[in-house]
Structure P
Amino acid sequence: MSVYLDATTLIALGSVDELDLLTAFDRDLVVLDSVSEEVTSEPARTALRQFREARELGTSKSVDEAVVERARETLGETERNGDVELIARVLAYDDIGVVSDDQRVRTTARTLGATVTGTIGVVVRAVSAGRITADEGTELVRRLDSHGLHLTGELREQADDLIAEAADGDN
């Protein structure tokens, strides 16, 4: 399985210098060029450049132009962009994971059969894998929230519960 990363998660984790947590996936991570171009804010842009330079990331499988057009139409987009490119990969290939906080991308990818998670899922996975402690995970959620992820109180509570469950699973 290849895991395709969306700009929303790259921006969120890059803004707090935590892109390394993505390596908890133990799968080929893929950042499409069109997605990378959408990460324009600092410090996320620099963090992503450094992440790409420091790691052997998976390569993107090419897709037929007809599939890209179908993805564009599926998303109701007028232009070819990172979201369209991600969904085109989901349409074209089986066994793909997508990491995104964009609800439209998540819903579409899940409906088309992809495995989907978001930034909080990355944090939970990192706790479960022992990369960070539960306390570090909870603190990271707070930092992400203060740097633009903007979680509701209910979502913060859910994140805390998921992190606690992931930590309990290690014991």
Structure Q
Amino acid sequence: MREHTVTVTDCAAQQLHQVQKLVGLLTDAQYVHRPQGASSIAGHVRHCVDHYTAILDGVDSGTVEYDKRVRGTALETDRSVALARIGEVRSQVRGLASRPLDRPVEVVSVVDPDGSVARTRSTAGRELLFVSHHAVHHVAVMVPMARTLGVNVPAQFGYAPATLAFLQ
């Protein structure tokens, strides 16, 4: 396999583009459909957008807090709001290309139901790569949900880039 290097911002923007394309294939009803005992596609999208937003905020503040999320927003109920927000976040991620992504950040994570947190050191670039990989797994959950609802999703959606490279 030939190795080709891309920037972490390109990787993240491409992953967001895939999420945006998937949401664009859905009807409003499919977007918010909640199978019994499971989250909706909208819930997964909100979760992914929240993670990208956390790293975008963390680049400036020096602290990344993935667990500070706002649930039940219009992003989870209105597909057009979701499409617009994904586009905004994608644009902001692309804007990070001109920033030093080796900047240190502190990641604060809730690690216990009692609210206890762990603090770890990382870099903005490493966290952006993590968020992109994290989104891959959510897309891998959303794709079969969409297919169950009758949506014709492209075959390559829902696979990790490494898996697609292996299959080629």
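What follows draws every value from the coordinates through simple rules; no lab data is involved. Being a predicted model, the structure only gives us computed values, none of them experimental.
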Where does the value -18000 come from, among P, Q, when helix-only ellipticity at 222 nm (-39500 (n - 2.57) for each DSSP H run of 4 or more, over all residues; to 500) is the thing being computed?
Q
Matching task: 16.3 is the computed value of Kirkwood radius over Cα pairs in Å. Pick the structure from P, Q.
P
